[in-house]
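These are the structures in question, set out in turn.
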Structure P
Amino acid sequence: MGVARVDHHRALRQGLPEAVYGPGKSPGDVAVIVAELLEGGIGPVVLTRADKAQVDAAMAVDDTATVIDGTAVWRRAAERSDRMVVATAGTADRPVADECAAVLWAHGVDPHRLHDVGVSGLHRLLADIDVLL
């Protein structure tokens with residue numbers, strides 16, 4: 001066994017392949033896991049919440065990834081026509097929403113994004129009602 005037990009059959013069981021969660025992994029470990037997913041799988045390979053050293057190490061294995069903030073995506077899925085919205089209540093939620101949007105993009109969905117719609121005033125969300133319907 002290497003640095004991790006990569007689940008090559010997750011896409012068959014769950015419909016989506018395994019993603020690589022960066023925190024707690026060394027850049028070298030991230031590179032090994034990404035390489036194994038690229039070599040042995042189908043569909044997108046996604047590295048999330050990665051720091052610069054982890055992204056650099058993974059890109060040294062295969063430099064074809066698209067990097068969106070701390071998320072790197074290899075082999076983006078075919079574009080889908082699904083409509084999705086990623087909305088944040090406040091500005092502090094934006095990093096998680098950015099990660100969510102990047103993962104959706106990896107799987108072929110280009111979500112519409114609404115930031116800082118608030119939780120205390122429905123009027124802030126209703127201002128974007130045309131996007132939501």
Structure Q
Amino acid sequence: MKAVVWTDVFQTIVIVLGVIVIVISTTVIAGGPVQVWRIGSEYHRTDALECVKTVQVLYLNMIGVVFILTLLILGGLCIFAVYAGCDPITLGLISRKDQILPYFVIDYLGFLHGIPGLFVACLVCGTLR
């Protein structure tokens with residue numbers, strides 16, 4: 001039983017680390033958090049976040065859920081801000097919307113040794129749940 005728990009802990013750490021790398025790198029590339037928020041607001045990508053303000057956290061594990069959800073929303077918003085001026089689908093660089101994150105990792109972070117591997121590990125850990 002302990003091995004299963006530690007495996008879940010490791011998977012969670014890898015997933016969170018992967019998302020944090022995406023959020024930080026896209027924020028830097030897009031010009032900072034203010035720029036990301038401005039671009040997101042301009043395209044109405046932040047409208048859905050209004051409901052997050054009214055959520056009351058009732059259970060301790062909800063803190064983790066809110067943390068992960070916030071990271072994922074920020075990651076998506078940051079990637080949107082990076083590609084707001086040029087759509088990789090329109091340019092023919094990718095064929096489906098769900099390819100944008102792997103494309104970003106290779107396009108902007110591929111020169112960093114280990115980051116594409118961390119991203120693959122993040123995906124694999126996410127599928128093992």
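Every number here is computed from the coordinates shown, using simple stated rules; none is lab data. Given the structure is predicted, the values throughout are model-derived calculations rather than measurements. Cβ atoms are built from the backbone, for glycine too; each structure is taken alone.
Going by mean count of other Cβ atoms within 10 Å over residues 12-19, which of structures P, Q comes out largest? Result for mean count of other Cβ atoms within 10 Å over residues 12-19 over P, Q: largest is Q.
Quick one: Rg and Dmax of the Cα atoms in Å came out at 16.1, 49 when computed from one of P, Q, so which one is it? So the calculation was done on Q. The greatest value of mean count of other Cβ atoms within 10 Å over residues 76-83 among structures P, Q is that of Q.
With FRET efficiency 1/(1 + (r/R0)^6) of positions 28 and 92 (r between Cβ atoms, R0 = 25 Å, to 0.05) derived from the coordinates and found to be 0.20, which of P, Q does the value describe? Before the final figure, lay out the partial values.
Working: P: 0.20; Q: 0.40.
This figure was derived from P.
Calculated for structures P, Q, distance in nm of label points 7 Å out along Cα→Cβ at positions 44 and 68 is largest in Q. Taking distance in nm of label points 7 Å out along Cα→Cβ at positions 20 and 108 as the criterion, the top-ranked structure out of P, Q is P, with the highest value.
When helix-only ellipticity at 222 nm (-39500 (n - 2.57) for each DSSP H run of 4 or more, over all residues; to 500) is computed across structures P, Q, the figure -22000 traces back to Q.
38 is what came out when relative contact order in percent (Cα under 8 Å, 6 or more apart) was calculated for one structure; which of P, Q is it? Walk me through the numbers before you get to the answer.
Numbers: P: 19; Q: 38.
This value belongs to structure Q.
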